[in-house]
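Computed from the coordinates by the stated procedures, all read-outs in this text should not be read as laboratory data. None of these values were measured; they are calculated from a predicted model. Cβ atoms are built from the backbone, for glycine too; each structure is taken alone.
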Structure P
Amino acid sequence: MWDWKFAVEILPELLRAVKITISATLVAFVLAAGSGLLLALGRRSSFKPLSLLLGGLIQFIRSTPLLVQLYFIFYALPGLGLVLSPFTAGVLGLGLHYSTYLSEVYRSGIDHIPRSQWEASKALNFSKIRTWVSVILPQAIPPVLPVLGNYLIVMFKETPLLSAITLVELLQTAKIIGSMSFRYNEAFTIVGLLFLALSYPSSLLFRQLENRLNVRYRHRPI
């Protein structure tokens with residue numbers, strides 16, 4: 001039976017765990033966004049060995065489960081002399097895994113830049129770095145922001161996997177409460193409602209952003 005008194009008692013502890021979940025999500029997303037951009041640029045490198053190496057790395061990471069990667073980072077790397085805290089290992093695993101997906105998002109944005117922009121940069125004698133920083137990326141990134149936002153929400157909903165490497169985030173906190181009180185109904189129900197309360201409004205926000213950007217870029221030449 002549902003116990004409202006118990007639910008109210010455990011709510012503050014679960015809310016404190018939300019901070020860890022959000023922190024892990026945001027740090028991992030920053031890592032994924034930065035690494036994903038580097039991967040996208042590396043894939044376009046004229047140095048074929050680098051391009052092929054990064055392409056293989058992306059396919060390998062995307063083809064293996066995130067949970068296996070988390071286990072490897074947290075449990076296997078210490079055998080090689082690299083010991084990471086649960087938070088660091090979780091953020092690293094989550095960030096690197098999703099960097100491969102964000103690299104494809106960046107690639108799609110870059111591919112839609114009109115050839116005339118590249119030709120104009122070359123005519124103005126811009127260096128490659130200036131061309132990317134001043135011309136290409138400012139046009140390529142804004143249209144894909146909604147997709148990046150959607151991946152942020154996906155990463156937030158993937159954080160329960162971090163409980164597998166002992167990170168005491170929201171789900172792990174609910175497990176601990178349940179194991180101590182033998183009452184799982186209230187804890188897991190509140191966890192589900194908290195995820196819903198945070199992810200659903202965010203999805204609506206990014207959908208609105210996507211609609212605005214679609215209106216802005218629908219006449220953009222391809």
Structure Q
Amino acid sequence: MNESFAKVVGILLSVVAIALAVAGFFWWDQSVLAAVRAGACGSWVETARFFSRYGDFPFLLAGGVVALAISLRLRAVNWSRIFTAMILGGILAGLASNATKLATGRVRPRVEHTEHGWYGPKHEDRWVSLRHDFQSFPSSHAACSFGFFFPLFLSRRLIGGAGMLAAAAIAWSRVQLNAHHISDIATGALLGIVAGWLVWRWIVARGGLGRWLGRA
């Protein structure tokens with residue numbers, strides 16, 4: 001995928017993510033939360049748990065590192081670049097999402113003992129942003145998975161498309177498990193798309209890190 005077309009794809013997906021986030025903020029967050037609490041898609045809970053567990057970034061990172069090590073061993077330069085971009089895309093998106101969590105302090109939807117809302121890093125002289133219950137926005141699962149798989153999609157459309165579907169399933173699982181709102185996963189996906197595109201552009205499209213990965 002050439003750089004200009006990849007940019008168009010990134011912009012289109014970003015627009016979709018922004019639209020989904022806006023729809024979540026104004027309409028869907030509460031209605032979806034009520035539906036999940038009422039048992040919507042309850043038969044899919046185990047599937048959601050699978051995607052949530054194995055879609056967490058440590059598992060994605062481990063797979064990416066193993067794949068990168070194999071590609072370096074085989075001197076498969078193009079794949080080494082792709083796997084490096086995937087790893088760095090996930091890391092960058094994860095850093096951005098976790099930094100945002102510290103600033104927003106949004107209560108997770110499954111929390112029942114605290115009034116839902118945005119508390120910021122500190123509330124009533126207590127630091128709340130480091131507490132798990134106040135780390136809803138944005139979803140790091142969504143950010144890391146989209147940041148991880150988007151460079152693959154920009155490089156290899158077929159297998160990358162499957163990866164993007166996996167990222168969407170990971171994001172869905174967080175809503176199904178009542179860990180995040182729609183707006184949380186949409187914003188996380190947006191961070192992942194932006195991070196993934198930036199890293200892909202640097203490493204895959206423009207040949208960055210040539211000293212370590214070899215010339216493209």
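Tabulated data
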quantity	calculated
Identity of the structure behind -25500 (criterion: helix-only ellipticity at 222 nm (-39500 (n - 2.57) for each DSSP H run of 4 or more, over all residues; to 500), calculated), options P, Q	P
Structure from which 8.4 was derived, mean projected area of the Cα convex hull in nm², for residues 17-120 alone, options P, Q	P
Which of P, Q yields 10.4 [mean count of other Cβ atoms within 10 Å over residues 1-8, calculated]	P
Which entry (P, Q) yields the derived value 71, 47, 24 for Cα extents along the principal axes in Å	P
Which of P, Q leads on distance in nm of label points 7 Å out along Cα→Cβ at positions 153 and 185, largest value	P
